[in-house]
Structure I
Amino acid sequence: MGELFKWPSFSPFVPYHVSAGQTVIRKFGGLLTCEFLPPPPGRSFMMRQSYRHNVEGPIPENLRKLIESDHRPDGPPMHFHQWQTEYFKVEEGICVVEVNGKQTMLTPDDEEISCKAGNIHRFFIHPDSRERMTVILSASDSGVDYQLDRVFFENWYGYWHDALLYQGGLDFIQTLCIHDAGDHYTPGPAWLPFRRLIGYWMCVVIGRWIGGLLGYKPFFREYTTDWDFAVAKMKANPWTRRLVNDSYANKKSWDEQVELSSRPKAQNADYELLVTDITEENRRKKANGVMNGHAKLPSGTATGVAVEVKENGEELRKRF
């Protein structure tokens, strides 16, 4: 199910790729594809999500190793949402939705179903689904800062991709930090009493509190399309507020930078020489003896050629 944890690095994660600004994001070489759609009224997001069984053609060794392992991504890990109801409508293939230990197979012939807040669940592509499984996902809008929405999914799938392919597994603290920011909580083991309560507070204490103290943050500019929204979310949380930099809002556009760069060059007196291209400056001055204005080459040349040049050494005219 793609759940492969490794010992925490105790240091902030740095993304390996950039996917911000894309309506359609593809991870794991196309094994997972998400297309963000306009959410209907009362829902915080909507997306069309597809999982494939395999990736055809020559592929990198790290991806092939992941596909052939028990951790091949075929659906999200077991989780629950504290505040939101999630909705599923299958468009293609067979999707298995497991809620509180009970599995239901959904096909395009089935109506949309819901999973109420608090239910422990997961979904995945059925082995008998032909090439891929496609499902329309959405969730109720709870009105809280940290909930299932586009910001969360862009960052979770971006991190999931990079961690499994390039870091050998998920950092436990980073995973809980991102999950906590998306109303996406990992329950305790099935044998554990109060597994949902323990799972919730584990995400909050380890992911939000300890993670925040160690410098972990749930959202990354490289993955996030609406970065202003992500910054507002993190600034509202006292544990991540200090990790947010917002000077980016004052960055000039390229056209504005060009306008600022069109001003006359400042002079630096005796320091000026070392902020120029000395080689080009000397070549310019040595070009046929040119120093100021126009000059002519000596007339006693072998060819009898008279050349008139400008100050920058550019040849203007030749006479024989």
Structure II
Amino acid sequence: MVTTYFEIGRMIVEEEQKGKERAEYGQQLINELSYKLSTEFGKGFSPTNIKQMRSFYLIYSKGQTVSDEFNLSWSHYLKLMRIDDENERRFYEIETYKNNWSLRELQRQYDSALYTRLALSRDKKKVIELSEKGLIIEKPKDAIKDPYVLEFIGLPERPSYTESDLEQKLIDKLEHFLLELGTGFTFVARQKRITFDEKHFRIDLVFYNRILKCFILIDLKIGELKHQDIGQMQMYVNYYDREIKLKDENQTIGLILCQNKSEAVVEYTLPENNEQIFASKYQTVLPSKERLKQLIENKDEE
């Protein structure tokens, strides 16, 4: 049906409007078209729908689809058409197709500003690549976001909860957390115990990424990140690399999710060539438009 709607949009624009992008006819003609199409094809051609088909053709007649075919549902395209920025719209279309996102999942990823969060950590060339190919995961950093948005766990923005509470909420909403983590993640364990030198340690969450072919260890921290937290994660990663991972698997990644962090503490605690340990902030509410605008402006000033 999507192709049919596209062709109807083309008919309206090219034949009824003689190719002009702005309608020069009024509501009366829209109503006439609606009546004509409803009589010929049945339901689904209300005046509102006719306008949407026209908009659909205008947006997607310029080679802006993932492929030569329309691979998503009409409802998906209706949501995508509400995104004004062409690059951002193309990114969400590609990712929806690649990951088979439901309509609800697409809306959630858009509401959490996934494109903006990924773009903030990339140079201009990589941002353009996002709109052309979607998210390509080739190295550990590609799989990391900053911040992570955990609005689905239902905890307040100001922490009156413990790290155990946070962990339990993530487990309770594991499907949502996997969506936020991204492509290729599978859950392995929680509170994974490792033992050496007659001492026991527990890693909060363990995942495996099928694309990177490596374990990803996650430690949860309430409040400000400390350099000791980074050192602890380095120990976990070293243990997994030496004792757990197979020879044909890639090096383990460590991710510390914290509420706040000092970039200087992270920078000076980790080696310059670090590609294994990452610290990302998390937030328990969806980002506001004002906050996103501030982040974009700060990036432009860099």
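Comparing I, II, where is mean count of other Cβ atoms within 10 Å over residues 7-14 highest?
Values: I: 13.4; II: 17.6.
Largest value of mean count of other Cβ atoms within 10 Å over residues 7-14: II.
Which structure, out of I, II, was FRET efficiency 1/(1 + (r/R0)^6) of positions 31 and 223 (r between Cβ atoms, R0 = 35 Å, to 0.05) calculated from, if the result is 1.00?
Working: I: 1.00; II: 0.05.
Only one of I, II returns 1.00 for FRET efficiency 1/(1 + (r/R0)^6) of positions 31 and 223 (r between Cβ atoms, R0 = 35 Å, to 0.05), namely I.
When you work out volume of the Cα convex hull per residue in Å³ for each of the structures I, II, which one comes out largest? Working shown, then result.
Numbers: I: 254; II: 169.
Max of volume of the Cα convex hull per residue in Å³: I.
Suppose helix-only ellipticity at 222 nm (-39500 (n - 2.57) for each DSSP H run of 4 or more, over all residues; to 500) works out to -13500; of I, II, which structure was it derived from?
Details: I: -6000; II: -13500.
Computing helix-only ellipticity at 222 nm (-39500 (n - 2.57) for each DSSP H run of 4 or more, over all residues; to 500) on every structure in I, II gives -13500 only for II.
The numbers here are math on the coordinates, done by the rules we state, and not lab data. Because the structure is predicted, anything quoted here is derived from the model rather than measured. Cβ atoms are built from the backbone, for glycine too; each structure is taken alone.
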